[in-house]
1. I have -11000 for helix-only ellipticity at 222 nm (-39500 (n - 2.57) for each DSSP H run of 4 or more, over all residues; to 500), calculated from one of the structures I, II, III. Which structure is it?
2. Please compute distance in nm of label points 7 Å out along Cα→Cβ at positions 58 and 258 for structures I, II, III and give me the label with the greatest value.
3. Just checking, which of I, II, III has the largest value of distance in nm of label points 7 Å out along Cα→Cβ at positions 122 and 250?
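FYI, it's all coordinate maths here, none of it is from the lab. Because the structure is a prediction, the values reported are computed rather than measured. Cβ atoms are built from the backbone, for glycine too; each structure is taken alone.
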Structure I
Amino acid sequence: MNTTARWLRSPGFDNLKNRAARKSSSIFMGLMRAVLIVGICYIILSPVLKIISNSVKDPADIYNPLVYLVPVNYTFANFNFAITLMKYAPTLVRTLSFTLGMAALQVLVTSMVGYGFARFKFPGSGVLFACVIITIVIPVQTYMVPLFLDLRYLNIFGMQFNLIGSFASVIVLTATASGLRSGLYIYIFRQFFKGMPKEIEEAALIDGAGQLRTFFTVMLPNATSAIITVVMFALVWQYNDTFYSSLFMTGKEFLSVKLVGLATAYQVAENIRDPKNAELVVNAGIILMITPIVTIYLGMQRYFMESIERSGIVG
């Protein structure tokens, strides 16, 4: 008994007790972390899982109380309807072509504007940059009427143009750094270029390069991380846009616009009144729409995450 009591009071027992406490604490924190991660993943992924489930669900399972995420009857007819009504292949090619073109133009224009704010000081530069920040904060819906009227009655050197209903409307907005989310892209490039050492530009100027040549041959090639960040943001937002497409490019068929009217088109084509039946086709259309952009993201995920860490978003 005395031996046991002495061992319980010995440093060895204290060390064993501390190790056990640390091990228990580590196991508990790991368990709590796993529960938290699983809970967050479920909150984020549950809508996606429900969309996937509904996209392959047969109409016979709509009112079956036993069916939640796993359908009893599977069907791919919803995808066939969605592909037909959305004219999927040509609409996808048109959407991706326009999206890639606008993303490239936004990178070119916003990088130049961001570089100008980062390196050149001129009267009113602070006010202009404040206006850029305001465009990030204020939604475009608040000034869509004057924007629409400007493009409807565009006056250039006394000649009036109507750009509504054509690709030119969004191209003009993008080329003038007023396109979709351009304010955010300008901010990203400005923060990135501010963090670059000025000695790089000074060396180029000593070698006889002008400002434009310095920008295109020295600064822009070194802004790869910011470019990848802006390209990914521009692709996603332009691809998913319905506001600009519906307001300025009426009559132009993009996947986002087709998806908005898919339920109505299906009900009219199949003479179906049940909105829950049409919802199954809409879910199939959502899967068809997000698949290309998710594929692009998965292919560029590593570069995108690295660029996020290096770009001006964290600066």
Structure II
Amino acid sequence: MDWDSLEIEALIATALTEDIVPGDVSVAATVSPNATAVARLIALQNLVCAGLPLVERIVGRLHADILVELRTAEGQSVARDTTLLTVSGNLGAILSGEQTVLSFLSRLCGIATLTREYVRRVSGTRTRIRDTRITSPSLRQLEQHAIRVGGGVHHRAGLSDSIVLTRAHIIAAGGIQSALDQAHSHSSRLMNPQELTAYEATGTMPSEEQSSALPIQIEIQDEAELREALAAGADSILLTDTTPQAASQLVQIARQIQPDCVMEASEDISLADARVFAETGIDYLSPHALTTMAPWARLRMLVDGLQEK
């Protein structure tokens, strides 16, 4: 994660502008420009830490004389009342940046904490928890980072990373066979010459790890579509809005036909059902709940020491 990227810098600038511009009148009315303090960021619940490096970058934009000392690490599980970090320096900057700090970290720690619970539920199986593109506008990089530090794995950051053929794409292309043929043709144009020669000779796409071509995944709804997709060369299958029972049947069929086929279930997968899905032998679960249902973690900033220079 590049915490000093232009994207992160722009997010912080936008958040601070939204809250402070044209000024923090409460600080202006009551706080001396020279006042300094030490503040602690406290967890008010058990949680998984995510987004801690943002704090220095947030308050650092408000005053140069700020020191942030991390007491915990990204991805660390902490108990209630744990001090995550301390902030020392200009009191006005600490108070003005407090809500922006809390907003970012409450959101990210909440996502990481829920992800860690999903990961715990599927522990001991082959199933891994995967992120999705269902994220808050402009916060995808941060929210997907929170999923990773919670123990999830990354799929794609945007629409250019891989070809995912949903129901609409399949209809637009004229069916499953046609959609996969067109997707493989498009993906093959991105191969280097050696890969392309091998593909043309064998008709087999190289593995995702070995190829510069885009990976391809196709959504199917039932056994007939699964069989058609596998016969058409699919090696990654997406199940949406399915039940554990249906997923179990489809995973078994796919393993019999193509043992190394990647199987993923997405959308409405509750925490209660995660283990049942995992026991089907599915490779990935990508619950939308990781971002749409994650409660904000409860945090508080406490000012301990106040001094007047």
Structure III
Amino acid sequence: MLLPEVLEVLAPQPGQNFLDCTFGGGGHTKKLLQAHQSINVTALDCDPEAGLRAKLLHNRFGQRFQFHDLNFTQIDQIPHPSFDGILFDIGVSSFQFDTPERGFSFRYESFIDMRMNPREGITAAEFLEKAPFESLVQAIRDYGEERYWKRVVRFIIEHRDTGILQNTRLFAEYIAAILPRSTQKTTHNIHPATQTFQGLRIAVNKELESLEQALSKAIQKLAVNGTLAVISFHSLEDRIIKRFFRRMAGQPEHRADNRSQMERSRQAEILTPKPIEASQEERQFNPRSRSAKLRVLRKL
């Protein structure tokens, strides 16, 4: 995602060290390693399938590539002291989304799992069956930004122990059926259950809390004059990133931030006043890039 743009902002130079906090399929890592034969890349991913893909890059690039089976909230556990560039590509990878048994997508019929690390935590199906009302509201209304969240939450509570909340396609069909007809015809042919699934995924993986933790740790691992690049796909994620960047740059985080300049600390410079978006060409061959936003920070 946004490969040319990421390479341009990270500007890899001989001898530099980079950290890819979201290895996924290894696309960004591979391009950085190919930029020069003396560049080193450390990558993280808590998905066990990503670890298998990482072995292929290790076979090709040897010790220049190091992989750690860690969540990006565990950046502080990496032994390397600092990096010239750190990259986050937030959200579900194509590999996860396109693997039916992972339960991220209603395009396939499967058990609703949605865990980025299937070795820990509860599944989305368990969350649907057992989560209290307040947690369901947070997932559907706040994280999914579903306008008709009351209908969705009521449906979930009323259909526990029926089996409907266990199956991706069945659950999505029922959600589509209870929403107003106006939601059936949306731009880009977005399925009516999309926002509900999005909210569940964010809740199950604690994505927003994890992002806040990871950004704070990443700035500590960034070398002076190093670059932090973050790609997000959701307005809530982008808001967290934007506010963090403004805080690091000694700027008001939001309109209600009335702290004096004496109370602020300028540790970095924002290189993207407005986020970089995917080119028209990439949007055409990769529809998922439509919502991608890249923000970049340089540590002072």
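1. Working: I: -23500; II: -13000; III: -11000.
The structure behind it is III.
2. Working: I: 2.8; II: 4.5; III: 5.5.
The maximum falls on structure III.
3. Working: I: 3.7; II: 1.5; III: 4.6.
Structure III comes out on top.
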